[in-house]
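Every number here is computed from the coordinates shown, using simple stated rules; none is lab data. What you see is a predicted model, and the numbers here were worked out from it, not measured in a lab. Cβ atoms are built from the backbone, for glycine too; each structure is taken alone.
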Structure I
């Protein structure tokens, strides 16, 4: 397998994304320290930037939105009563919701902000300008709760569930304390802590990717069979490997969009990881009781 053209292409796109943010800092500098002068606008600019880049490369039927997921306790399908006895519930505000608007309606829309039903959610991404020590556990817990709202049945009303949305936490840069023995090990420990005490955890509700786009990536391996745990591996980006983070994001989103529980379409050859490039660390595994 080759794919070097694709790897070079994605690396250039990530480099351009990071450079665009650096230009924003140059034009609107903070009086002291890194970043732009207006912290709120700084964070929103990064969210908009990531949304724009994802929107360029995803199928036309997928929109990259921000907002809320609303799961009303109503009948689904023709006679689905799986939510009987539940109450209407909604997520916290989510930075990025990748939504299949070609097949599912939206409750309310205002610009790129929307309130959407869970059936059409393909991905949920938390975005941070700088990933700090306190972010990992907090954001993983929020992603878990949002993914729980998205547990839905397949469209033909069978008992099996649709594959859950791809979950990710992404930043432009890492501000994890440099004195840590190993950043990747510390990240995984925080992920593990986020799910401690939770029962009946499905594989789909565990975060799929955490990364600083031009530095490192933590990725959840998809199991082949006998779902008992989710294994996490880590990559420290080398020269020419800035494509890894964006490719993990695109691969995760497209794998959900083209999953057989959602549609009968062949997934295109769109991403290309280096052949025989081993991961830098096997970080550990988190127990789960089922796939979905």
Structure II
């Protein structure tokens, strides 16, 4: 009997895990998910759209798995959640279109990075935000102006070699950053949104951190832009992991298991930070 493919949309708070990929000194997201799947009657390994590092969160991580004969994705949606810990959850399980693969079918990803540019963040958001005022290298420079940070992030958009902004263990190749924007959430909290066809390891964290370093005047703009143009290494800044969130994984419409309306409302996603779409001002008022 054939095993049935399923696509899982999961979320997690990365502070509780040592990254996504299974490793001997867990717990990891993969280890926890596969253990929970076994308890739900699915004793097979999973394949994710990509890895996230220790401390990085995910609003939308997509996972491929095979189900036993006669076991449906609807059954999995009911049986899996009771076995998941509070820091990991299932939004939805779907029978994907023919040929779908969580990793190889992916057309791109969107990451969001939360950073505090003025005053302290609301207490509920503190574990999920980079507080720039306490970053030693940024303290050497001047005040961070949001419009300046936005300008420098925007300079990274395009197809280029991001070798200077990711770990050298990642494959060196051209990657396209489709957009990089900064959005104010209120109370001094901002969100950098970066969407592209692929990212090297730590790429978002190095881009955001180095843009902040340049905006503060600690790193020269000439060096920052030269690194974007040529891939030449610079003494950049890797922003801390806890501010980073894998927001969404994108697929071509022909193989996407999740329709636009479902992506917009994210069924089963917690309302608390770091997933909340409300502003920190709303959270503080509540």
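Among candidates I, II, the computation of relative contact order in percent (Cα under 8 Å, 6 or more apart) that gave 23 used structure II. Structures I, II were compared on distance in nm of label points 7 Å out along Cα→Cβ at positions 100 and 204, and the highest value belongs to II.
Structures I, II were shown, and distance in nm of label points 7 Å out along Cα→Cβ at positions 188 and 228 at 2.7 was computed from II.
Ranked by distance in nm of label points 7 Å out along Cα→Cβ at positions 20 and 76, structures I, II are led by I, which has the greatest value.
Volume of the Cα convex hull per residue in Å³ computed as 146: which structure among I, II? That value comes from structure I. Consider the structures I, II: one of them gives 5.2 for distance in nm of label points 7 Å out along Cα→Cβ at positions 84 and 172 as calculated from the coordinates. Say which. Structure of origin is I. In this comparison of I, II, the computed figure 51, 28, 16 for Cα extents along the principal axes in Å, for residues 140-219 alone is attributed to I.
A value of -10000 was computed for helix-only ellipticity at 222 nm (-39500 (n - 2.57) for each DSSP H run of 4 or more, over all residues; to 500); which of I, II is the source structure?
This value belongs to structure I.
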